[in-house]
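**Student:** As structure tokens, here come the structures.
Quick note: the coordinates plus some simple rules give every number you see, no bench work behind them. Given the structure is predicted, the values throughout are model-derived calculations rather than measurements.
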Structure 1
Amino acid sequence: MPTFEGQFLSIVFLGRHNPQILNHDFLVDQTVLPRDREPFQSLLAKERNKQFDQFISTPVMATIRYGPVSIIVDENRYQIKDDRLADPASSPIMGIARKYFGDLLRYTPLKVGGVNLNGVIRFTDEEDLGRFEQREGLNRQAISGLIGQPAFRASLTLGFAWHKGLVEVRLHRAKNEPETIRANFNYEFGYSDIDSFLANLDDVGLVYQRFREFLASLEVVA
């Protein structure tokens, strides 16, 4: 039976951003980072210059990483990512994004936001994968006839309205991983004002539940 292994959770806000704002001193001095949550509790107990793993800043892009949590900002995109997908609602990146934009950068011209849940679906063998492809509606015989080849890779992308926005699901079969499918569940929402925009982050638990229901409909153990 196929199983799902979570890889990461991310929040993406599209709009007009200033990458030069992002640096460790700003995040610490403005109390953006939650000192009582890991990995920050351990990292911020160290000497100031050892409190982060990586920092890169250029005129058009800045990125900083704290263990499993990383932030990337360019002129059009803000992304904060947690390389853990056990309980998205409890991830510290939710509070960081709220503090960053809700308190400090409220007037950033944002356009759209999104929550991404990403992972891999693993199969025991080709028969297991074949049954999964039937459940997702893939007709291998028909596609084989179209291309004149018995062997091929196929990916699936679905988009539909849900809750207060749109969902896009991508199931991608990687070239060098024949018994693995990469799965991404993206929930996208629009901007009207900063408070209602950030309130969408309160729904991340609901988004995760919907993703798990989708996997269960494909008989994937999550």
Structure 2
Amino acid sequence: MTGGGVRRLTAGSGLAAAALVALGALLAPSNPPGFDALPEQVVRWTLDDRRRLLVASAVIAVGLALLVVFYAGLRAMVGRAEGAPAMLATVGYASFLVVIALALIGVGFSQVQAFTALDGSPDTVRTLHEARFVMVNLSAAPTIVSAAAFAVVMVRTAFPARWLGWGSALVALAHAPELAALSRTGVLSPTGGLAQLGPFVFLVWLLCVSVTLLFGRSHVP
């Protein structure tokens, strides 16, 4: 595949992944119970929008799968810009594969939660609900490593643009609150507002990188 083909495939998969993950987040039931909710409250919330939870998690899973394509292409191009042995680009790519794996496990918990809520134990449903958020929040650690590695290369090489490198650094910074989300309630809980900041910043960065690769005039490594 030519450099232009890799660039278009990377951009297209990034745009599609961002759209699907955002769509899944919009489809998902709103106001999820916090970690202080009673098991019966979690069951009621799950059953009220059970089909939406199932559909949303499936849509997000497809988006996460497309991120594998995006990061494989980004690693190939940024790695060439970095030069052999492309250590930082490889670290960025491999670290995000861990992110995708953890996120998919979290999606799996959502699916199991939706089925278990029909006739399972309320305590089990709440455990699955909480485990989903914990798993996603723990993915912040490899996200920070990945974003920081790509940030260094992008700032150094200006590929695909130096400002995207600084944006990647911002992604890493925005995910720090997720690791600090150790409170049972409040903004620093796993379901709190600060813990949701990182994924939003990442989606904006993903869109910016994809659009720049698709329409930008920087050289193709």
Structure 3
Amino acid sequence: MVAFRETDVPLDGDDQAAWGRLPFDPMTRAADPDLAEATRIASELLDAKKVIIPGFPRPEVRYIDFYRTFDRHPDVRTAAVRCLRKRYAGFAVDAIAGIGNGGFGLGSCLALVLNLPFHPIRKAGDTVYDALSTSIGMIYAKRDLTLAADVVVKSSNVVLVDDTIATGGTIKGSIELLHRAGATVVEVATLFETISKGGRRAISPVPLFSILSRDCF
């Protein structure tokens, strides 16, 4: 049983400027013991409460259900957001981008506690004015992604958030959109990483931070 308090994540819209603007360095952050402890708590909760649906949406797929894991359990949401807040607070991050649909819930929560803008990357077909778009292939589908071109500040540093990474195709396409809009993606953050699918390699040289990594789920 993991000890956890809801008050560990103050959802108070802290002023990012008050924390400073240090350059973000993944290697430095990896050495932070407070972050390591927050990651341990979040990963244990995710592992205990993850919902895997085998054979959905295709027989060969094991689907990690973000909604039945993150949205259903406030303690999971709080622990995950607390972990990501500790990783990025105080560093030169200008905005959070999230990939629909799972990345919207996680990314908007993170943007709120960091007091940063949120950039939604949507599935094509949603109503998006003046949109950049790209088409990517997934394990079980083809997906078109869109990003409103004028919401991204040129030369801004962005953390890109999604719920899972497997082959990395959707995230790679989203990185392309953000780069085309003029942003720098300083890191990708996910709850779940399926290591055997090679997503980390696919999005290189952009670094990846995942809370719970397994060879397979």
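**Student:** Quick check on the output: 7, 30, 30, 20, 11, 3, 0 is P(r) over Cα pairs in 10 Å bins from 0, in percent, derived from one of 1, 2, 3. Which one produced it? Each step should come with its number before you reach the end.
**Tutor:** Numbers: 1: 7, 30, 30, 20, 11, 3, 0; 2: 9, 33, 32, 17, 8, 1; 3: 8, 35, 38, 17, 1, 0.
For P(r) over Cα pairs in 10 Å bins from 0, in percent, the value 7, 30, 30, 20, 11, 3, 0 is produced by structure 1.
**Student:** State the single structure among 1, 2, 3 that was used to calculate helix-only ellipticity at 222 nm (-39500 (n - 2.57) for each DSSP H run of 4 or more, over all residues; to 500), giving -9500.
**Tutor:** 3
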